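Down below are the structures I want you to see.
Bear in mind that the values in this text are calculations on the coordinates, not laboratory data. What you see is a predicted model, and the numbers here were worked out from it, not measured in a lab.
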Structure P
């Protein structure tokens, strides 16, 4: 007998308002995977205006298999002063465990890189947890460089609240 090859067709498309509940579910699964559920303050009502309100600040792509949303990429525009160009920043990328290995994650990243090129952006960037060796290897195989000299700085919660005017 020959080797069994799993072939699964997927579709990648821009998120629509009807996808918000599925995106929230996937973000919750991502938080569980990253062991960060204690930081989760997400709901569909909180997310939807940022994706589809009068002044959206993020965009999303969804990946579907057999009509079910099983992956997503949430991203926004940033800016490089050195390049004097906008860039695309990927906030979250997630594909359900049961649907990994069929190319959907690669498809989402490829579509985002294409989008950055179409928009004449200078960069496409994202962060990865240092313990996630599988993701790091995947990103490196896609051609991404890890920037060893850079660290993320963050003000949030009480630290950010100290600066209320």
Structure Q
């Protein structure tokens, strides 16, 4: 069954924000960008900057991903402009653990791409943490390529 993208209501947004803020903070800790003790507050600050009016922030689309009428995930897109013109930037795509590996993420990307074409976007972009191999494979299989790459090498103490 294909997925559908439904706009978030206030309750959906609260559920999304709690999960996404915590997950983003954890990702930044794992990437070595932030210390654990500061991660949650820093993540909250980033979300407040990106979504100052919450789910009603202009140029942002916040959807609940549904399959067979039930909530299986969330998708957050920001409309931006870059050298190529208008782009849809994926800030968060989430599929609930019990719903993964069933094709829902790929279908969600296809639904997003259809929406992006309809609103005049010329490209879809995203960021993925380097250690997230499953997500990287999904994006590569869906036709996404590297637009920018940051690399790191941990140095042992001398």
Value 14.5, 43, calculated as Rg and Dmax of the Cα atoms in Å, for residues 39-102 alone, assigned to which of P, Q: P
Answer label among P, Q for the case where helix-only ellipticity at 222 nm (-39500 (n - 2.57) for each DSSP H run of 4 or more, over all residues; to 500), calculated from the coordinates, equals -12500: Q
Read-out Rg/Rh (Cα atoms, Kirkwood Rh), for residues 71-126 alone, computed value 1.02, structure in P, Q: Q
